[in-house]
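Novice: Have a look at these structures, which come just after this line.
Derivation of every value follows stated rules applied to the coordinates shown; laboratory data play no part. As the structure is a computational prediction, the values presented were derived from the model and not from experiment. Cβ atoms are built from the backbone, for glycine too; each structure is taken alone.
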Structure P
Amino acid sequence: MRNTTIYLCEDSLDGIFSAIYTAWAAGTSHTDVRVKDNGTMSFFEEYIEHPTDYELSSKVADSIIRKLSYEIYYYIYCACMSDNSDKASYIYKFLQKAFRIGPSVINMLTDPYVSGICELKRAVSNEACRYREFIRFEELDNGILAGRIAPTYNVVAMIANHFADRMPCENWLILDTKRNLCVVHAAGKGYALTTDIKEEDLFDTHSYSAQEEDFQALWKRFFDTIAIKERINPKLQRNLMPLKCRTYMKAERG
């Protein structure tokens with residue numbers, strides 16, 4: 001009996017796609033793909049660490065878009081951004097079925113790997129939608145608008161285009177404080193994803209602008225003034241604005 005060969009990859013889209021390319025070439029009947037920190041090991045499996053190869057990754061991405069659809073690529077992209085430890089294996093097995101059946105595979109919700117990918121996509125895209133609505137930007141003394149988030153999933157790159165489209169003439173950044181990932185946008189230009197900015201470096205070095213402090217005080221006064229004590233509904237508030245989205249919103253009540 002032949003042992004299963006497990007390709008261990010970096011927890012990123014390029015890392016997973018690179019390992020999938022090599023695993024597929026070695027034969028799908030006895031190979032699998034997992035992120036390196038999965039932690040599950042077996043006596044009947046052989047483990048090979050696979051480096052991230054951007055050329056191999058681009059080939060996989062191109063095949064998915066050309067032979068399946070961009071919609072399916074987006075589903076897989078979202079799954080890669082989740083924190084599910086088995087996501088690489090789900091994606092690998094999903095793609096095996098997808099390339100046999102074609103784009104209609106996305107409707108086969110009774111299949112565990114198809115439904116698994118759909119569930120991961122739903123969870124990640126829903127969180128991205130929440131943070132498009134709930135990010136609060138603070139103006140620093142250097143004029144940059146800084147937004148901070150601490151999402152469950154890696155959605156900072158997914159929401160960048162939304163703000164680039166709505167604030168094209170502003171210098172702004174969005175920092176994922178859990179992962180030290182930051183989207184930086186220059187006024188009138190595009191944006192870039194970087195790992196060079198940390199929360200303590202940014203907010204210990206720069207203070208708020210005078211205008212920002214005035215706006216914070218004004219907003220808190222407005223919030224307290226319009227509140228009707230008898231109609232305060234904490235349960236409804238948590239439903240409309242989850243607690244995890246409030247970490248960096250300074251004007252919320254309790």
Structure Q
Amino acid sequence: MIIRKGIEKPDMENLPVHIAAIMDGNGRWASSKGLPRTVGHKAGSEAFRKISEYLNEIGVKYFTVYAFSTENWKRPKEEVSAIMKLLKEYLLEAISDMAEKNIRLCFFGDQTPLSDELKDLIKKTDEISKGCTGLTVNVCLNYGGRDEITRAVQAIVKDGVKPEEITEKLISSYLYSKDTPDPDLIIRPGKEQRISNFLLWQCAYSEFYFTETLWPDMDEEEMNKAIISFQKRKRRFGGI
């Protein structure tokens with residue numbers, strides 16, 4: 001992906017290591033055009049692919065996206081089925097070209113409710129992409145921040161860890177994101193200004209960027225705006 005002329009470029013020597021995004025606005029994007037919500041999810045999937053490739057090209061190390069939450073099962077059955085179908089199609093494509101683009105694909109969330117076919121594809125994708133050294137893309141699927149923390153606590157108790165041995169570092173090691181640094185920048189498109197149960201533990205010192213742009217309209221220009229906004233801030237991590 002080439003940055004078009006006239007688009008302000010971020011400082012490529014000061015990129016965030018880890019960018020996360022809540023892929024919001026697919027349904028509203030479709031409705032605004034008089035199209036079914038399923039068409040919006042298709043457009044959102046394409047935006048995700050393009051943004052991932054762009055971040056890989058410029059050297060960002062991690063990209064985590066909120067694809068499907070633990071609460072999204074409440075949506076109409078037709079919409080849920082469409083999202084799962086899109087994920088299946090994406091994985092089938094990713095398996096063939098992921099190694100070529102050197103992008104690793106990982107998944108955060110409880111895979112129990114997923115179909116056996118989808119779980120097999122996820123496993124196959126993980127095996128193929130293990131050797132990739134470029135961008136790591138974490139897809140949060142059937143994921144919720146509170147659910148993640150609850151599962152971590154349950155596992156800690158099950159392992160018989162003593163209360164005095166429990167530290168922030170220990171808790172982090174029980175999370176889905178144990179091998180991923182906390183996000184430097186979290187992007188929320190679609191006008192909303194809330195976290196929606198996304199990476200609750202990990203976002204303690206993340207910078208947030210909110211935009212009215214709906215996710216299907218996110219492109220390299222919009223991503224650059226978010227990165228530039230991040231680069232203009234002074235991160236203190238609780239200090240002065």
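Novice: From P, Q, which structure was mean count of other Cβ atoms within 10 Å over residues 59-66 = 15.6 calculated on?
Specialist: On the way: P: 15.6; Q: 21.5.
Label of the originating structure: P.
Novice: Comparing FRET efficiency 1/(1 + (r/R0)^6) of positions 75 and 163 (r between Cβ atoms, R0 = 30 Å, to 0.05) across structures P, Q, which is largest?
Specialist: Values: P: 0.80; Q: 0.15.
Once FRET efficiency 1/(1 + (r/R0)^6) of positions 75 and 163 (r between Cβ atoms, R0 = 30 Å, to 0.05) is tallied for P, Q, the winner is P.
Novice: Continuing with the same structure: On mean count of other Cβ atoms within 10 Å over residues 19-26, which of the structures labelled P, Q is highest?
Specialist: On the way: P: 20.2; Q: 24.8.
Comparing P, Q, the top value of mean count of other Cβ atoms within 10 Å over residues 19-26 belongs to Q.
Novice: Can I ask one more? Tell me which structure, out of P, Q, gives 17.6 once mean projected area of the Cα convex hull in nm² is calculated. Working shown, then result.
Specialist: Numbers: P: 17.6; Q: 14.8.
Going through each structure in turn, the value belongs to P.
Novice: Given a computed value of 13 for relative contact order in percent (Cα under 8 Å, 6 or more apart), which structure among P, Q does it belong to?
Specialist: Working: P: 13; Q: 30.
Among P, Q, the structure yielding 13 for relative contact order in percent (Cα under 8 Å, 6 or more apart) is P.
Novice: Out of P, Q, choose the structure whose coordinates give FRET efficiency 1/(1 + (r/R0)^6) of positions 43 and 67 (r between Cβ atoms, R0 = 35 Å, to 0.05) equal to 0.45 when calculated. Before the final figure, lay out each step's value.
Specialist: Numbers: P: 0.45; Q: 1.00.
So the calculation was done on P.
Novice: Further question: One of P, Q was used to compute mean count of other Cβ atoms within 10 Å over residues 91-98, and the result was 14.6. Which label is that? List each step's numbers first, then the result.
Specialist: Details: P: 21.2; Q: 14.6.
Label of the source structure: Q.
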